[in-house]
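Student: The next part holds the structures, each set out as C-alpha cells.
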Structure 1
Amino acid sequence: MNPTDSLPLRDIHLPDPVSWWPPAMGWWFLLLFSLIAIWLLIVLIKKLSRPVLKKSAKAEVVAVIESYHEHQNKHLLIQHLSITLKRIGISYLHRNTTAGLSGIEWYTQINSLVEKNQLSEEVIKLLSQGPYQKKPELDDKTVNDVIRQTQLWVSALSKEKASD
C-alpha cells in the first residue's frame, strides 16, 4: 500500500475570481490623466482659435473700407461699418446681454471692449444714428475719422472673447 493513499487529501481549490469593482489604482490614475488631457486639449483648441476672431474682424473692416474706396458712397460706408461693428461686438460679448441694446448704449458697450475708448462720442453718435438717416451730412474729415477710429478700435480688441 502506498503511504499517500492513506492521507486524507483534498481536491484543488481555485481562488475566487477577481472582481472588476473597485478598479485597481492604476485605472483611477488613467481616468484622471484622461480627463486632464481632454480638458487641456479643449483649452488649447480655444486658445488657438481666439486669434482667428480678431483677424477676421480686421479683415471685415478692411473689406468694408476697400469697398468704400471703390464706390465712394459715404452713407453706405457708415451703414456697413455699423453692421460690421455690431457683428464683431456680438462675437465678443454675450448675445443675451447685448441683444436688447441699440444706439449709443450698444456702441458704449462695444467701446468698453478696448482698454482706452477708441471710438469718440461723435463717431459713436454717427454710427448709431447715421445708418437710419436718409442723407447724413458727412464731410471727408468725418469719414476719415470714422475709418481711423474703427481701425484703431479693431486693432485694440483683445484676442480673447470678453465672454470667456
Structure 2
Amino acid sequence: MKPRIDLIDRRILSELQLDGRLSIVELANRVHLTKTPCTERVRRLERAGVIKGYKAELDPKLLDCGFVIVVQVSLTQTSDNALEKFNEAVLRIPEIRSCYMLAGQFEYMLTVWTSDITHYRNVLGDQIGKLPGVLQTNSFVAMETVKDDRMVPVNTAI
C-alpha cells in the first residue's frame, strides 16, 4: 500500500535529501514543526520505506572510480528466465553502478565506473561480456559529467 504523503512530509523528504545529517531539531525548524511531531513523521516515513536509508555522498574521482562508461547491452534472448539470470549476475559486479532494462533497440543500459580505460577493458572482457545471454555491447565513454543528480524530485508546491 502506497503511504499517504502530505506537504509537510514532502518538505521533510526534500530537506533530508539535501542533507541527511540534519539534526531533528534543525529539520523541525526548516519544516516549521516542533521536534516531536517531526520525529514521528520521519519515523513513519522510514517504516513505510519512503526513506530507505542515509548515505554519504562520495567523490568518485578521489576514490579511483571517476571514469564513467555507458554500455548498451543486447541479449541473445529475452525470455523471463534469461532476463532474470542477467539481472542476478549484474548485481555481482561492483563497477556496474546502474542497470536499466529498456524497451527499444537493446535490452539494457549500464553505467559503469572504473579508474581508467584499462580497468574498464578488464571489466568489459572479464565480467560484462560474460554475463548470461550477452550478444553484443556498445560502450560510450563519458567525456564530462554535466549532471548526475540522484535526488528524487519531491513536489513541495502542492
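Student: Computing mean count of other Cβ atoms within 10 Å over residues 35-42 gives 10.0 for which of 1, 2? Please list the in-between numbers first.
Tutor: Working: 1: 10.0; 2: 15.4.
Going label by label, the one that fits is 1.
Student: Here helix-only ellipticity at 222 nm (-39500 (n - 2.57) for each DSSP H run of 4 or more, over all residues; to 500) has been calculated and equals -21500, so which of 1, 2 was it run on?
Tutor: On the way: 1: -21500; 2: -10000.
It must be structure 1, since only it matches.
Student: Kindly point out which one of 1, 2 the value 0.45 was derived from, the read-out being FRET efficiency 1/(1 + (r/R0)^6) of positions 43 and 59 (r between Cβ atoms, R0 = 25 Å, to 0.05).
Tutor: Source structure: 1.
Student: To continue, here is another question. Work out Rg/Rh (Cα atoms, Kirkwood Rh) for each of structures 1, 2, then name the structure with the largest result.
Tutor: That would be structure 1.
Student: For the read-out distance in nm of label points 7 Å out along Cα→Cβ at positions 123 and 139, a value of 1.0 was computed from one structure; give its label from 1, 2. All intermediate terms of the calculation are to be shown ahead of the outcome.
Tutor: Values: 1: 1.8; 2: 1.0.
Among 1, 2, the structure yielding 1.0 for distance in nm of label points 7 Å out along Cα→Cβ at positions 123 and 139 is 2.
Student: Suppose you compute distance in nm of label points 7 Å out along Cα→Cβ at positions 11 and 75 for every structure in 1, 2: which one lands on 4.5?
Tutor: Details: 1: 10.1; 2: 4.5.
This figure was derived from 2.
Student: By the measure distance in nm of label points 7 Å out along Cα→Cβ at positions 27 and 51, tell me the structure among 1, 2 with the highest figure. Could you put the intermediate results ahead of the total?
Tutor: Working: 1: 4.3; 2: 0.2.
Going through 1, 2 one by one, distance in nm of label points 7 Å out along Cα→Cβ at positions 27 and 51 is largest in 1.
Any read-out appearing in this document is the output of simple, stated calculations on the displayed coordinates, not a laboratory observation. As the structure is a prediction and not an experimental result, all values here were calculated from the model. Cβ atoms are built from the backbone, for glycine too; each structure is taken alone.
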